[in-house]
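S.K.: Listed next: structures, encoded as structure tokens.
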Structure P
């Protein structure tokens, strides 16, 4: 879901056989709903400060409309993931907790429902007595991989580590040994780096935990025209005796009778 500027949170219910709205809502229900909206907007990463968000109360069901959300990338990503019922393990844990509370409330009270919509009036999320959002068991596997980013801190008096800022703006804290960092002749601080690490990776989300530095690798992101020309020359020479490369490849694959 593309980031938008507005997200409305609507709560529908019946209290004493009267529809809940701005003029008819129990104080504790209003307080709980406001807290849930704040938690959902903020999330664990706190990419939104609720004090900076302007909220209006609309008529009809109890609806809080939040504006100023264009920069809330994780919020909109989580709403996209919530299109699948098996998504509570994939979204921010604070937002998952809000959805679980709403789901528990609607199962106790069939009149209760929650509805989120963006500024284009597209429904982003519905929670009612028939929805079944759930978590799936997380699976972590040992991996050895390369991660690229910018070193923003490294060292440590007792526990050595490297803080690597990734392309998405998050920071990965990679454990290291003092001897490994001490032998580095190049100043890596505030420079791009390619790290060879051991870690555990979540098969569902791709999240990394417990990363350990194995080595700094040579990283040369610039295009090397001379090296490319050399590869083209070697490839051209290797295929020189083949009159039609496409037909040769088809025969090799058994695609022709």
Structure Q
């Protein structure tokens, strides 16, 4: 009996040792530099593709209050005085509603211009960039991408936005035509004696620059949302590499 108890104790110690060795053997290996960079490139590629596909759809901007594009600040005087009889007489309400729709349609039309620019920036990511992003805040990759691409995106977007504003893509009338027609009428009212008494001021703004700025801001909001999902939601890590890089091994 004494020998049997000794044998059992030895067996338990042996199996316990094996389990410890097995857990060590199966413990996750540290990430390599290549895995970090490739994982982040993969995350940014998926995130930017998804973000672009969201905003480039019809109503991608228009029906999303977080990124919806409204009239530029210079037009605040119109919006704030929309109930003025002088402006009601020239159809201010229908102008505001129609114009906002057209601005968003222009941004949706231009959004696909971002894809090749994003790809170029993602491809050029360095090992140093990768580790800084991995250890950064939950939108570090988005900030990296914005720093690397904003000027190029702006240069690519603005001509495309300008062309989109000139397209008759809503009810056969372009945003530029709607804007010019109404603001010409508005400015006539604003500079008239009655308009001056009402405190109205003429409006002049560069629509393509405004829509470009707001469109890019909205796009990066969506990229940041995708990055946060990959960092925090296991179901958003759709590849083994993403799970390894963002899942802590």
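S.K.: Out of P, Q, which one gives 4.8 for distance in nm of label points 7 Å out along Cα→Cβ at positions 38 and 174 as computed from the coordinates?
M.R.: Q
S.K.: Name the one structure among P, Q that relative contact order in percent (Cα under 8 Å, 6 or more apart) of 15 was derived from.
M.R.: It must be structure P, since only it matches.
S.K.: Between structures P, Q, where is percent of Cα pairs over 25 Å apart highest?
M.R.: Comparing P, Q, the top value of percent of Cα pairs over 25 Å apart belongs to P.
S.K.: One of P, Q was used to calculate mean count of other Cβ atoms within 10 Å over residues 118-125, giving 16.1; which?
M.R.: Answer by label: Q.
S.K.: Can you say which of P, Q returns -23000 when helix-only ellipticity at 222 nm (-39500 (n - 2.57) for each DSSP H run of 4 or more, over all residues; to 500) is computed?
M.R.: Q
Every number in this text was worked out from the coordinates using simple rules, so none of it is lab data. Bear in mind the structure is a predicted one, so any value in this text is a computation, not a measurement. Cβ atoms are built from the backbone, for glycine too; each structure is taken alone.
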